[in-house]
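Down below are the structures I want you to see.
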Structure I
Amino acid sequence: MNEFWNERYGIQEYLYGTEPNVFLKQQLDNLTPGKILFLGEGEGRNSVYAASIDWLVDAYDSSSVGKEKAEKLAAERGVIINYELVNLKFHMLPKEQYDAVAIIYFHLPSEFRNAVYQEAIGALKPGGRLILELFDKEQFKVPYAGPKDEDLLYSLEDAVNDFIALDFEKLSKETIQMDEGNGHKGNGYVIRYVGIKK
């Protein structure tokens, strides 16, 4: 997958733009800054925004091109992010280190998705929040955005099963109007979730 994303990100412009995801921004703007981890962070638009509002940022992805573009964006915005190249299928996350974990359009195969999410839950401090936005399975019928493999898409039932250990603050399926670079434009069918670690 790192070769796939290196090719996708290997264009001059930022595939999903340089502004943060709307849902993530709404959540972070209402929280006291602390330490946050981004999984599947890509070109850095979300982690750079978090750093700009005083979060201490760690970011993981497997794309070296995404990392280069994220660090370039951080330098342009005058902020610092700690961005590491890892394969999250095999990477163990530190325990109880983060006030928030963000999973924004980081779609994983069902065979190991739950294992990665359990690592993410473990990485949260008690009281920490997990913030997620993923394409719902209904997005499969949309030709212009989202994974083309239905197994990579998500559902409300998946969220309940994956995050049953957390207290649910928000769980919804929504139809949104996307305007995130050339990669996300038009209608999007998404799952939005916020859970709090007990």
Structure II
Amino acid sequence: MDCKIVAATNNKNKLREFKEILSPLGYQIVSLKDLGIEIEVEETGKTFEENSMLKAKAILEATGMASLADDSGLEVDALGGEPGIYSARYCEGSDADRVAFLLDKMKDVPDGKRSARFVSAITLMFTDGDIVTARGTCEGKIAHEPAGKNGFGYDPIFFVESYGKTFAELSPEQKNMISHRGNALSELQRQLI
């Protein structure tokens, strides 16, 4: 098995999470930036898993090294699962624009119908052909307005009832304990032990 793994992200928070879970198992996580590589992978899959697999395969082929990729997003039940795999490109503009767009679509949806979940699909692809996949979710609901300054994306409107707060109101440590990516990484860790 490979000991060095290239993470298909330059997001510092994702890299930190990957390292926290995989370093104790003997894996060294490096970023594309660490290797001086810039690559954009077109997400043409129809599921989080397919997009995660596409990214991992492209990175493995570009680097010749084991690769780790995730695809994640928000699924809102009242919107038929939107934005789903299109979470990062739900509308033009910034994270705040996407939050405003989603809240506008939800303006007439009552409290009891605002259920949602964050989903993360992770693929770890080794050079010998072995592939390990994991999926994690975190259930919550869509708040009526943004709250909190932590996190990114839809975190300010993703309300977690057990904490009585949005993801953006939680500390990074609290969020990592219950997040979709944290759950997927824990599942990945279980499969690797």
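Taken together, the values in this text are just the output of simple stated rules run on the coordinates, not laboratory data. Keep in mind the model is a prediction, meaning the values are calculated, not measured. Cβ atoms are built from the backbone, for glycine too; each structure is taken alone.
Brief remarks follow.
- With distance in nm of label points 7 Å out along Cα→Cβ at positions 28 and 92 derived as 2.9, matching label from I, II: I
- If you line up I, II by mean count of other Cβ atoms within 10 Å over residues 140-147, the top spot, with the largest value, goes to II.
- Origin of the value 5.3, where mean projected area of the Cα convex hull in nm², for residues 36-99 alone was derived from one of I, II: II
- Label whose coordinates, when Cα extents along the principal axes in Å is calculated, return 42, 39, 32 (choices I, II): I
- Which of I, II yields 109 [volume of the Cα convex hull per residue in Å³, for residues 68-131 alone, calculated]: I
- Comparison of I, II - label where distance in nm of label points 7 Å out along Cα→Cβ at positions 76 and 116 is highest: I
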